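Asks: Dropping the structures in below, format is structure tokens.
What follows draws every value from the coordinates through simple rules; no lab data is involved. Keep in mind it's a predicted model, so treat the numbers as computed, not measured. Cβ atoms are built from the backbone, for glycine too; each structure is taken alone.
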Structure P
Amino acid sequence: MVTRGTEILVIKRNDPAWPGLTFPGGHVEAHESFHDSVVRELKEETGLTIKKPKLVGVKQFYDDDDHRYLVFFYTAHDFSGKLKASNEGQLFWMTKDELQKQKLAYNFDRDLPVYFNDNLSEHILDGKRDELF
């Protein structure tokens, strides 16, 4: 989650498998640190270079073959560069209240409390439960 004052950067994803608004992000390349992956993905999807991203939480979920996936939630407030959309989707700045009124990507509404509540750090979603810790 990249912030600029009271505004949050969101992306309206083009991916038909997971459409809707979410935060820019992506995957970790082989032998890449989590830190380097979040900096790289933000640069690729937004044109911005973030500085000092902070790990604020994690999500775990399972696919149809019962493979576990981990998603790391980072925030960044310090960045440089010019905002430029990629083929991943359109970019928008909006407030938290505006964001919560939009059509979000599937289950993204359940991730948001981890970003906004300092007492939470984990979201688990495994078909049997959907819990925040």
Structure Q
Amino acid sequence: MGRILALDYGSKRTGIAITDELQIIASGLTTVSTSELMDFLKKYIASENVELVLVGEPKQKDGTHSGIEEEIQTFLKKFSEIFPAMKILRIDERYTSKMAFQTMIDSGLKKKQRQNKALVDEISATIILQQYLYNS
């Protein structure tokens, strides 16, 4: 079995989470500048056994796509060109940022730490990954 990688794609930053090789535990990996995301993924996928990539699908409350969807589609096209054999799934990411923020509160992080948007993105990616693992 290979690892599952989850991305919470954003215009500025992308949160990244990963499973263990048995696909049991979801852990936050890092947050990278979206402009550096493809370089990061090339290195990471070359060094780790990744079999599936999950990409958050941001939607409005009414189910329509949010404004960043066009950027995500451009990223997915480029990703598929670089990694043609990699399986990609989209996961509904509605409310993951709110859930991430609540997780930070519940874990006792101080207010200053909760303002770290990179950490929110990483936790959001972890929640996307946990939702996939729970539902599969």
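Asks: Given structures P, Q, which gives the highest value for relative contact order in percent (Cα under 8 Å, 6 or more apart)? Don't skip to the end; give the middle numbers.
Replies: Numbers: P: 29; Q: 34.
Biggest value here belongs to Q.
Asks: Where is FRET efficiency 1/(1 + (r/R0)^6) of positions 66 and 98 (r between Cβ atoms, R0 = 41 Å, to 0.05) largest, in which of P, Q? Write out the running numbers ahead of the final one.
Replies: On the way: P: 0.65; Q: 1.00.
That would be structure Q.
Asks: Hey, helix-only ellipticity at 222 nm (-39500 (n - 2.57) for each DSSP H run of 4 or more, over all residues; to 500) derived from one of P, Q reads -13500; which structure? All intermediate terms of the calculation are to be shown ahead of the outcome.
Replies: Details: P: -5500; Q: -13500.
The value was obtained from structure Q.
Asks: Same structure, new question: Among P, Q, considering only mean count of other Cβ atoms within 10 Å over residues 2-9, which has the greatest calculated value?
Replies: Working: P: 15.9; Q: 23.8.
If we compare mean count of other Cβ atoms within 10 Å over residues 2-9 over P, Q, the biggest value is for Q.
Asks: Something else: Quick check: 16.1 is what I get for mean count of other Cβ atoms within 10 Å over residues 50-57, calculated from one of P, Q. Which structure matches? Show your work: numbers first, answer last.
Replies: Values: P: 16.1; Q: 20.2.
Matching structure: P.
Asks: Distance in nm of label points 7 Å out along Cα→Cβ at positions 18 and 58 was computed and gave 2.5; which structure, P, Q, did it come from? Before the final figure, lay out the partial values.
Replies: Numbers: P: 1.7; Q: 2.5.
Here the read-out was taken from Q.
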